[in-house]
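In what follows, structures are represented as structure tokens.
What follows draws every value from the coordinates through simple rules; no lab data is involved. If you're wondering where the values come from, they're calculated on a predicted model, not measured in any experiment. Cβ atoms are built from the backbone, for glycine too; each structure is taken alone.
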Structure 1
Amino acid sequence: MKETTSKEQILKKIRDALISKKENPFAHINFNHPVFNDISEEKEIQFAKKLIEMGGSFIYCENENSFLQNLNVLQKEKGWKEVFTIDEKLQALLSSGNINYDSNPENFTGQKVGMTRCEYFIARFGTVLVSSGLNSGRRMFVFPEVHIIVGYASQVVTDLKNALQGIKKKYANNFPSQITAITGPSRTADIEKTLVMGAHGPKELFVFMIDDLE
């Protein structure tokens, strides 16, 4: 009997494929072999290049004092009165450098600049991995117009799989409910094929990488 619809034809092909056992043409493929080529330069340099390619801004800091100095300069250049962060570790760091910040949850929706830490920097794509396991919560990664991310050189890994392995080890049985990969500022070209920045999140992304490697 001839199939009368495309759906019936597809289902027949599926049935025939399930009944007819054929030898696997890919039996000798090593699925554990890396998909990507090795990175030819230092991971930190690769990350910085890729981040900049994706529209993010990268600031290298020799130490935490250098971070505070660079942030102070950026804050004055941009005319930011303060940054918003609820992360206690960042608050302590900012306080040590007399950097103005706000941490009052009631003022959150009025903030322009939000600051968070991160889980990992992924060198291959210039991506920053964040999670709800950080003290910043969830909304800090998407709501502020400007997102400042602070991390350390020791947090740079080559690929996403390395970062996920690290997350699994770090949180063990208390895995975060949200893990987000941030690659540059938020953007979309869905509207009449015109690139719009900040459509679904921050318009600007600044990454401060503090060198903690000897």
Structure 2
Amino acid sequence: MYLVKTPRLIQNLFPNLKWSVPTTEQKVHLTFDDGPVPEVTTWVLDQLKAFNAKATFFCVGENVEKNPEIFERIIEEGHAVGNHTFNHLNGWSSDNIKYFHNIRKCARLVNSKLFRPPYGRIKSKQTQFLQRHYDIVMWSLLSGDFDPKLSKEMCLENVVSNLSPGSIVVFHDSVKAFDKLQYVLPKTLEYMQLMNYQSEAIKESPDSKSIKLSA
């Protein structure tokens, strides 16, 4: 069970998490979780380049380690990167110290102050510690591309019917999501172009600090 659009109530309950980017302009923020993955991430980069769109990639450390050339391409083409833990850990079921060290392990490969917890699952104590070092980026809109029960048409409808200025939208550059992504992403970019939306990378807060943990 998940919510396609994050209710304002939830956003207000957790104001220290980044759910959207306030703006009066036609700007949105496409994000991609779980890569970099051969063929999938490179295809995503080709699509973004074709529409002159910038995005934010929340990378799993072990995938960066396996595919450093794809990671470098993400950066070279002007996109932002964020930390998504080294092994895609679920914060709810992880010991706090183990979780922090896993993030630190990813941080050795992904130099970013942006962090997104896998599955959006993070405990209060984890949030309290990490927000001193990271911008914890959640989302206002889930495409649902990870959901095997959801059709690609419904996945597209989730995005285009709920997109608004400042939206942070979640896609996944993973093998699991690729079938839907091949349908949804180009059509989303076409819709954005039609509606004069511009996709920008998420910027780090100027006062956020790099995490400091012992090895």
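Given a computed value of 11, 23, 20, 12, 11, 10, 13, 1 for P(r) over Cα pairs in 10 Å bins from 0, in percent, for residues 8-103 alone, which structure among 1, 2 does it belong to?
Working: 1: 11, 23, 20, 12, 11, 10, 13, 1; 2: 14, 38, 33, 15, 0.
Structure of origin is 1.
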>> If distance in nm of label points 7 Å out along Cα→Cβ at positions 16 and 152 computes to 4.2, which of 1, 2 did it come from?
In response: 2
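A value of 24 was computed for relative contact order in percent (Cα under 8 Å, 6 or more apart); which of 1, 2 is the source structure? Walk me through the numbers before you get to the answer.
Numbers: 1: 24; 2: 32.
Working through the options, I get structure 1.
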> Here Rg and Dmax of the Cα atoms in Å was calculated and came to 16.1, 49; which of the structures 1, 2 was it taken from?
Replying inline: 2
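Which of the displayed structures (1, 2) returns the greatest value of distance in nm of label points 7 Å out along Cα→Cβ at positions 32 and 96 on calculation? Walk me through the intermediate numbers first.
Numbers: 1: 4.3; 2: 3.5.
By distance in nm of label points 7 Å out along Cα→Cβ at positions 32 and 96, the leading structure of 1, 2 is 1.
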